[in-house]
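A.B. asks: Next up: some structures, all given as structure tokens.
A short reminder: the numbers here are calculations on the coordinates, not readings from a lab. Quick caveat: nothing in here was measured; it's all calculated off a predicted structure. Cβ atoms are built from the backbone, for glycine too; each structure is taken alone.
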Structure P
Amino acid sequence: MDDSRFTPESELLVPPHDSPLLIGEAFVGTGPAAAHLNLILGPKDGPVGIAWATALATPSAGHAPFMVVVHPDLPVLPNTLFVSKSPLMTQPHSSLAWGAAQAGVAAGIGQAAADQVLSPEHLRNWLVIAAVWVDPAASVQDAQAIFENNSLGTHRAVVRAFTSQPPVEEYLSKHDQVWNPYFTPST
């Protein structure tokens with residue numbers, strides 16, 4: 001297993017319990033198996049709780065938020081809501097989101113708990129919203145890579161949320177070097 005996903009406890013910034021929310025982002029992998037995750041974490045009785053309940057209660061065409069599970073009847077702790085960034089319009093795409101990507105998110109949250117990035121208090125009293133990209137061009141042959149990339153990406157996003165990543169200095173030094181896996185502006 002890649003040890004770069006683990007963050008020493010001394011580097012973690014554990015916010016006070018009354019922090020309204022934390023935000024983490026990660027992009028892992030390439031091609032159709034790439035994972036892009038945006039996470040919002042926070043106490044159930046704060047803005048994350050309101051957003052979590054609202055998202056679950058208001059699905060839209062192709063976007064039906066659902067609770068992430070370790071396996072049926074064992075939800076991930078903290079309770080995590082999977083929200084697909086791309087509309088799930090075909091059976092193979094839906095199966096990859098509900099299967100490999102969801103399992104990856106579950107594994108990443110679980111690893112963050114095992115690494116004590118998420119404390120026992122977070123497991124019971126916080127919620128997570130995971131906005132997850134599953135490429136519509138992905139196929140069943142990409143399932144294992146989708147799982148692995150979402151697992152690593154979820155863990156990385158949780159760690160980044162708790163360590164206030166990226167540092168402001170890094171952002172300021174690179175703000176004019178814009179690019180992403182889908183577009184690089186000409187100079």
Structure Q
Amino acid sequence: MQNKKRLSLVICIIIACVLLTLCSYVQKNCEKILYPRRFGEYVEKYSREYSVDEYIIYSVIKVESNFDENAVSSVGASGLMQLMPQTYEWLCFKNGEEKKNIFDPEENIKYGVLYLSMLYSRYNDWEKALCAYNAGMGNVDKWLQSDSFEIEFEETENYIYKLRVAQEKYLKLYYDGGI
């Protein structure tokens with residue numbers, strides 16, 4: 001009788017371990033569905049070209065458009081990285097290129113990453129660069145004039161929070177780490 005109880009306990013422990021392992025595997029794969037790496041060839045290419053980490057680019061795409069290449073915001077921001085048409089035109093001009101199709105995934109990622117790179121060069125800080133991506137350079141410059149940098153727009157605070165969550169997920173799922 002004692003041996004049967006031990007055997008039952010051992011079997012229960014083994015089943016529990018298998019279930020825990022299976023649940024962990026399923027959870028990670030479900031998270032990868034929620035945090036995909038679509039358009040990877042463009043993300044990798046422009047990550048290298050403009051020195052912006054891939055996880056930052058994926059996080060911006062996730063938060064901005066949830067990978068909908070045809071997304072248009074209420075203010076007219078367009079494509080995967082939600083570029084404003086005027087910003088896109090300015091970036092094309094600055095890059096010495098003709099504007100093409102803002103909704104083309106490669107085009108949108110190219111200029112979105114170029115813009116992120118320029119903002120990072122300007123502020124030398126990812127939080128401030130990402131605030132500027134959302135709220136504009138003029139607002140960030142104004143916020144920097146106070147004694148302590150303080151985001152004045154609730155929308156931008158929420159945006160930065162969502163980006164941090166997405167960055168942590170991408171780092172954990174694909175880049176062996178976390179913030």
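A.B. asks: Can you spot which of P, Q the value 14.3 was calculated from, given it is mean projected area of the Cα convex hull in nm²?
C.D. replies: Computing mean projected area of the Cα convex hull in nm² on every structure in P, Q gives 14.3 only for Q.
A.B. asks: For which of P, Q does relative contact order in percent (Cα under 8 Å, 6 or more apart), calculated from the coordinates, equal 19?
C.D. replies: Going through each structure in turn, the value belongs to Q.
A.B. asks: Now a separate question. Quick check: 11.0 is what I get for mean count of other Cβ atoms within 10 Å over residues 54-61, calculated from one of P, Q. Which structure matches?
C.D. replies: It traces back to P.
A.B. asks: Next question. State the single structure among P, Q that was used to calculate mean count of other Cβ atoms within 10 Å over residues 94-101, giving 20.6.
C.D. replies: It traces back to P.
A.B. asks: Let me ask you something else. So helix-only ellipticity at 222 nm (-39500 (n - 2.57) for each DSSP H run of 4 or more, over all residues; to 500), computed for just one structure, reads -23000; which one of P, Q is that?
C.D. replies: Q
A.B. asks: Something else: Of the structures P, Q, report the one carrying the highest value of volume of the Cα convex hull per residue in Å³, for residues 30-101 alone.
C.D. replies: Top value of volume of the Cα convex hull per residue in Å³, for residues 30-101 alone goes to structure P.
A.B. asks: Quick one: mean count of other Cβ atoms within 10 Å over residues 110-117 came out at 23.4 when computed from one of P, Q, so which one is it?
C.D. replies: Q
A.B. asks: Here's something else I'd like to know. Of structures P, Q, which gives 3.2 when mean projected area of the Cα convex hull in nm², for residues 46-85 alone is computed from the coordinates?
C.D. replies: Answer for the origin of the read-out: P.
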